[in-house]
Structure I
Amino acid sequence: MAKTAAAPQVQEAPTRLVKMIGNVDGAELGIFGIQGEGGVIKGVVKKDHNGASITLARESRRKTYSYTYHSASGKAERDAEKFPGDWIGYIQASLTNFCRIRSMVVAFVCKPFNLPTTAADLQKFIESRPQEKNGWFTIGNGNKYLGGVYLPRLLAFFEGADESMSKPPDEAVISNVTVAPRHQKKGYGTLLHLCLAQFLRDEGYKTLTSDTVGMNTAGELAVWKRLKGKFPAITKQEPMSHICVPRLMQSIQVIDEEMYKTINEGGYSHFGGRVLTAGQLEKIDFPQYEWDLSKPILI
């Protein structure tokens, strides 16, 4: 086991951090352990073609709730079922920047308007609607036109994303970090990033970056700032505008100008204690961090 103190004291990891143990429902599973002041912290890794995640917990006779951070509420919201142990936290990364953008297209364009979220399902949807020969799926509310989605280009985007994810990726992008409220401000956010970085490095990845679509919380940026002070391999790229997904979709004509305006009026997200629309987020330059995983990581 790699050893740490409560908020990890580091030593060079002599072997791979994670032991992969099998495959469930198309995802690879792995486990590892870290010795902390309160006992052994156990980690579970899940990796598929879309992303990788790590969950940290301690063994306990009592069950505790797990949590998921939601940008719409700005809070770590309690999940429905209890976890068999003392749930500490969770970190997730998309395994290409394209994959991260794809997840936001699904969130902004597909789910709000009940459009299919995979290339195969979207192809069937298009074939089932021969009346829309020009390819535009238009959306309205009563007599108000909300915008249109050009289905052939959305399909081409999904197919391109699928093709990019079929190749061995070498970059990963943070997409969600959640620490249980009872365990916050104890160094576990930093520990989650360290574990993920070490796992990705062992898997051959070259870089790990903070979120590229403007969904970083103030707490997440604080963790990156702290890590940068310890690891010269982390660079801060500022000022740098994040990728504005609605504007990107409009520029490549997946959506029209009216749909771009409709999405920008909604898409609420919390940042720095403020509630922002997608349109307001577009105008903010967020600090961007990149971790060169070719350098040794201490954990």
Structure II
Amino acid sequence: MADAFPNSHFVGFDYHEPSIERARELAAGSGVGDNTSFAVASAKDYPGSGYDLVCVFACLHDMGAPVGAAAHMHETLAADGTWMIVEPFANDSVAENLNPVGRVFYGASTVICTPASLAQEVGLALGAQAGEARLAEVIKEGGLLERAPRDGDAVALDPGGEALANETQGGVGMPKVSKQSARGGGEYGPVTDRSDEFSGYSVNFTTFHVDMDQRPMLKGLPNDECQCPHWGYVTKGSFTFLCGDREEVFNAGDAFYLPPGHAGIGNEPDSEMVQFSPTVALKETEEVITKNLQSQHGG
């Protein structure tokens, strides 16, 4: 890159001093010493600002505090700068990664990547098969949401959290998202959730793998009930909700509306739904649910 773009300056950082020394030698030997520089620093505290391009190559998952690194990337990028992230390819569930390549990465990650992260500050231990959804959560927590669209993408999120439709021939397409393209969510014990948001609404593709009474998770909300309205569609199984003093059952194929003041009290195992909710109200509910889950697990 330094040879191809001689009018640009390239800076390399690494916490491993011998690697930095070797990089300096290679740059000098390649005749690009004038527009390159190298320094020992971590991803959370490297110096400088206003960078047009920041690249991390197969190392975000090795970091102990990747959220802190993401926040620092955000702070040091130029207003129109780009963060390029290269990570080992992985799907978002273990089952999808049980292939010859995934098995190799899981094995290497168990003895190299994960212990390396655990030995550092925070020790998030993403591992080499974190998957795009989990990495997107880390990036979002650090304050960066947007990434360049690729073929097959549904939406791209901007730094304000608003989803933008992909450009299509002849104009801008309508926003859309699928379970495969959603960048939020994850595995939460017996629940698998894939989520995204646009135009002030969150879209959740949620699977409840076991029969669940959700009321203990709603403790602390008004009347211990969810106050966020939801519109949705049951794609598999069935769900039972208490709405005031009446019980409602939604089966596969049912579209539904849940007004404020409801609670899920059961479902068939492996039931699935697609749900639409106002993002602000949903996040208020999720904060209470998170606190209750942490309390139940001694967090």
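See the values below:
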| item | result |
| --- | --- |
| Read-out log10 I(q)/I(0) by the Debye sum over Cα atoms at q = 0.10 Å⁻¹, computed value -0.68, structure in I, II | II |
| Which entry (I, II) yields the derived value 13.8 for mean count of other Cβ atoms within 10 Å over residues 121-128 | I |
| Top of I, II by percent of Cα pairs over 26 Å apart, for residues 105-224 alone, largest first | I |
| Test item: relative contact order in percent (Cα under 8 Å, 6 or more apart) calculated as 11, pick one of I, II | II |
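Just so you know, all these numbers are worked out from the coordinates, no wet-lab data involved. These numbers were taken from a predicted model, which means no experiment stands behind them. Cβ atoms are built from the backbone, for glycine too; each structure is taken alone.
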